[in-house]
Every structure is written in structure tokens, then in C-alpha cells.
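The structures come next, written out as C-alpha cells.
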Structure 1
Amino acid sequence: MQQRRTTIKDIAVHLGIDHSTVSRALNDNPNISEETKHQVRQAALRLGYVANASARAMRYNHNALIGLAIPDIRNDFYSSVARALAERCNRAGFQMVLVNTDDHPEVECRQVRALMEARVAGVLITPTPELLETTARLLAPVPTVQFVRQSPKLAGDIVSMDDTGAMREATEHLLAQGHTRIGYVGTRKDINVGQARLNGYLAAQAAAGLTIDERYIALVSPRQTFGADSVARLLALTPAPTALIIGSSELTIGGLGAIQATGVNIPHGLAVIGYGDPVWCRLLSPALTAVQLPVDAMVEAAETLILNRIGGKAPAEPEVRSCRPTLVVRGSTAI
């Protein structure tokens, strides 16, 4: 026979107090002493009490849930973000709900609708370039933080990276080593971070007085196959680039596969800078010079912004937090 669920009244009977006192203690009411709160929480744990999320949603108009909508969970950067955010949400008394949009606007809309149906308290989203108006309307009533990318259709706070500065620094590093034929494989320009990263690459070359050769630039969707195809095309040019910057985590994986297939020696035949700095970058031979992304700083900023919005502590105007990536120099660009 299935055992019935423990209720607030069961906890009240167990402790010999009124059930309203138990309810207020579990909801951290300031009028209840810390000693009583502790006793109630301990009893709830012993008795196996589980809060009724539906009842909470009806009372507060949301559950203790924060949605995270990302384009690709297989991407090292986004998987790191999801793990770090889940830990922070848990410490703050929330649960993170992860949805994968596949960087497709219709999938994104369905996933965001599912989050709204779950009555999430807020959403962190890396929006698709073609975000639908319906998606924007769904997100409008809840605190929303745009993460990494931005869409003009969405209001709310923004957590971004200094992509332009990071790519300029990477390009300057190669220029300082004497490279003048520097290839660039990055995300397409309708993704705002793709334009920002390209701007950094172009600005460094312009400052060095170099004429931009468009043949050495490939802008594609951030998928491994596109990275492999683009790098293979650049290496087939005459003359081929002597150095290469890859401006996306997924493009880096595909691009490195293409370089390996050609047999080009790194760094003597080709200096390479990747994007993102997962552990495997250090395990390659030679180890990969990479733009290290500020995962912890970005997640901390996003958590602060979303919790402030949920708690009504944020200013009326949207806030923008920008975090700076770090260029980590390793053997793949050694002279």
C-alpha cells in the first residue's frame, strides 16, 4: 500500500505546534524565531516533507525555478555555465531548469513556453539571432537576463563578454610574432557576438597598417562541421595563412580536426589560437593557445542580476555587465 505524503499538519502534530507556525517557518517568515525555524526544518527532513510547488506558484505567481535557455548543451562553454549556475541557484534556494534551443527560433519558442508553463521565477537566455516576436512576448512578464548574446527584441539585463577586446588581443599576439597572413574563422555577423569578434580581428590588423584580405575570413554558423570546412578552405589558399584564429568553441573543435587532416605542423607551419579553454586545450601537443572565457564571473553576474530582479531589489533601468576574456598563451603559437 502506498504511503501518503507528509503534510504541514503532520509536522505540526510531531512538534506540538500550530500548523500555521510551521507554514510560516518553512517560508522564512521574519516573525518566527530562528530556533523554531530550525526545529521545523529538521522535522520536515526527518518526516520526508516535500513542499507543494503548485501551491507555492499560486501564492507567489511563480515556482522557485530559474530557467536557462542555451543553444547547445554539448558546447563546453555552455555546459560549464549550466553546471556553475545550477550550483549557485541551489545555494540560493532555487532550482535551475535547463532547456536546449538548438539555436533554432521555433525550438526556442517551444522551450521558452514550457518554462513559462512551469511558472519559472526568471529566465537566463542566449537568444537565437532570429528570435520570434512570440518568444519575446512570452518572456516579457518575467525577469530576463540575456547571456552572451543580445536580441533587440528583448528587454532586461545583459551579461556579455568583451569579445572585441579579446579578439583584438589575440590578433595582436600573432602580429607581434611577425605574422601578416592571419586567417579568421568565426560566427556569422547576424549573431551580435560574431560581429564583435570580427571587429576585434579587423581593428588589430588595421592598427598594424595591414590591408585586409577577405579570402582569409570565414564567417559561418557555430557548428563543428562548418569549422572544419572553413579551416580546410583557408589552408588550401595560395598563399595559405601562416596563423589562424578560430572565434568559437565549436568551430575550434572542427577546425583542429581539419588542421590534423592536412598534416600541417603546429606551430611551425601554422600558429593557432582557439576560443574557449576547456581542459583538453592543455592536453594537446602542443598545448593550444586560447581565449579563456570568464565563466565564473559571468555566472556570478547573471545570478546577481536575476535574483535582484526576482526579489524586487534591482533598479528600474536594465543593467549591463561585461566580463573580459583572457588570452592564455601556450605552445600552439610558440615561435
Structure 2
Amino acid sequence: MRPKNNLLNWKVLESLERTGNLTQACIENDCDLSTASRQLAALEEDLGISLLDRRRKPMQPTRFVKTNLSLIRRIIRLHDELLEEVAKELSSRNDKFIRFGLTTSAIVHGVVGLINKFNTEYPDIEIQLVPDMDHTSVMNREVDISLVPYDPKESELTVLPIGQCFTLLVASPAYLAKRGEPKIISDLNDQGHTLLLKRKPFYPEAEDLVYGDFIYDFYTGQLRKLKDNKEGAAGKKGAGKVTTKFVGDQNGYISALSGEGIAVDLPLSFIKRDLMGGSLVPVLKGWKRKPWSRNLVVHKENSHWEELYTFARWFQLHERIDSHQRWNEMYQFCEVPEEAYANL
């Protein structure tokens, strides 16, 4: 932003004229002295005229500023009036209209079904689904609540835990026909398979795979027990190397269907129809990435919004139960050995 378009510069200048003291002007406008001095100098350079008489102690605004002070104050006043109108709009917000942010892969039949069920029980509260949102969307007021696959740490947010998300390794029949199907976990490295890994801001990226009490680092090819810090006796270091391809939600799904690799992060609810229809099949049944946390996030400033918390608490309870049933159902459909998830 050019200095002349930065309202703060004009506000500091107005405060300086009114108080006669730059330090006091900075206090009024919540900025530090060195930054204000640099910004005012940049404003002078941008305008091509002198705004401060630095020969005087303390320095004072020039004649140009004094002459046009009414215009400067008008600009500031109009800005303040606009913010007041925004505040009025927010205060008159329809408390029964809630914007619910979801990642692309979270907009699945089960979640949409829960929203419809909530609407039946609470017909006066309207839920609008907004795709491709995260916790920053709540902070920026783009949505009122968001479901995210990680643990936000920002102090201004309230986090309501849903539970964990469990996956399977899946690939298309075409990929397995071309590259061969891995039979044991070390085949991923020994046969040089391609893993499709999700990479998005804030999302916990997979670095290993787990099965019951065992963990496999696909970057090093080492197998060990979860409680051990060294390579386990049950496995050995793989001789080859996996190829990793980083993807997002939608292109990761498309890449898996297109036979470009073995998908690691696709939520089971998102690919339920593909698994049941055979366009995607489980690989190394029971091996999966470490589960990730799913949370609802709301802004703490909305703590007194009754309708929002009615929905948040309702969805937290029902989705915690429903999501567990969804992945458990798919594990049974895919004939995942119970020992792979008995301790989950």
C-alpha cells in the first residue's frame, strides 16, 4: 500500500497537530515512535511535499497540514462513520443463520445428513455450508464455525474436539495391475511404489504408517514397535525407496482414481462409493497413516451466541458417534483385520 493511501499516517498527522507531540500521537494511534517517523517520512516522499517542520523542537506540522486539517479530519471521520455502520450491521446479525466452514473432503454424505437432521430438530436455525475453509476463516469472520482436521493453537479460538479420522491405503485396480500389489509393508520401498500424500496448510502431514502396535517409516523403510525407539525385530530396513507425490483434497482423489499412486490420506467417508464400487481398493489392509484430530472451532467472542453453541454442541456429539460408525463400517466392509484397529 502506498503511504498516501494508509489512513494511519493521516491519523498520526492529525493527532500530532492536535497534541503537538509525536509521542502522544503514537499513543493515541497505538503505534511505536520509530514506525510512525518512518511512515510520515514515506508519506512526504510519496506526496512530494513537506508535512513536518523538523527545524522546530518539538517538530510541528507544516502550513500545508494546518491549512488542510479540516480535509484530513473529514477523511478520518468518514472512515469512523463507516466502521460504525459495520458495527450496526454486525449487531443486527441474524443469530439464527450460521455459516459452517468445511474442508472439501469433509463435505460427505454423512456430514450433510447430520446437518439435515439438525435442521429437522431445530427448524428455526439455518446452517449454510461453506467449502474450503479452515480455522483462519473463523478468525477472519468468513464463517462462524469450522470443522478442521488438526489442533488450532490460537488463543482467541474455542476448540471442541470431535475425535480422530481413520483411513486406509487405497489405490485403483489399474495402478496395482501396472505396478504390482504390495503384499507386506516393506514392499512399498522394495518395489518403489508411489505414495500420494496430502499437503495443505496446517494439516498434519504423514511421515509413517501404523498397524496395531507397529509403525513403518516409509522414508527410511524401517519397521518398529510404537513404544520402541529403534528398529523392531519384526521387520528390517527396506532396500528400495518410495516415491512421494504431494496433493490436495480434490486432485489427490483424482490422482488415486487415475492410477498415479497409493493414496494415504483420503477419508473413508469421502471414498465410500469408490470402495464399494471397486474403483478404489484397499492396499495392505490395516496399514494406515496415524489418525488425525478433528475439531470444531469457534471464535471466543461468540461465546454468548446461543444458537451457534446449540449447533456446535449438537454437531460435536452426533458427529463423534457417527464418524466412528462410518470408519468402523468401512473397515468391516474392507475386511480389515481387527488386530489392526482393536486398540483404537
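All of the numbers you see were taken from the coordinates with simple rules; none came from a lab. Keep in mind that this is a model prediction, so the values were computed, not measured. Cβ atoms are built from the backbone, for glycine too; each structure is taken alone.
Summary of values
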{"quantity": "Structure responsible for 20, with relative contact order in percent (Cα under 8 Å, 6 or more apart) calculated and labels 1, 2 on offer", "calculated": "2"}
{"quantity": "For 103 (volume of the Cα convex hull per residue in Å³, for residues 184-255 alone, calculated) the corresponding structure among 1, 2", "calculated": "2"}
{"quantity": "When distance in nm of label points 7 Å out along Cα→Cβ at positions 32 and 216 is computed for each of 1, 2, the largest belongs to", "calculated": "1"}
{"quantity": "For 5, 23, 26, 19, 13, 8, 5, 1, 0 (P(r) over Cα pairs in 10 Å bins from 0, in percent, calculated) the corresponding structure among 1, 2", "calculated": "1"}
{"quantity": "Test item: mean count of other Cβ atoms within 10 Å over residues 112-119 calculated as 16.9, pick one of 1, 2", "calculated": "1"}
{"quantity": "Parent structure of the calculated result 4.1, given that distance in nm of label points 7 Å out along Cα→Cβ at positions 8 and 264 is the read-out and 1, 2 the choices", "calculated": "2"}
{"quantity": "For 68 (percent of Cα pairs over 13 Å apart, for residues 80-127 alone, calculated) the corresponding structure among 1, 2", "calculated": "2"}
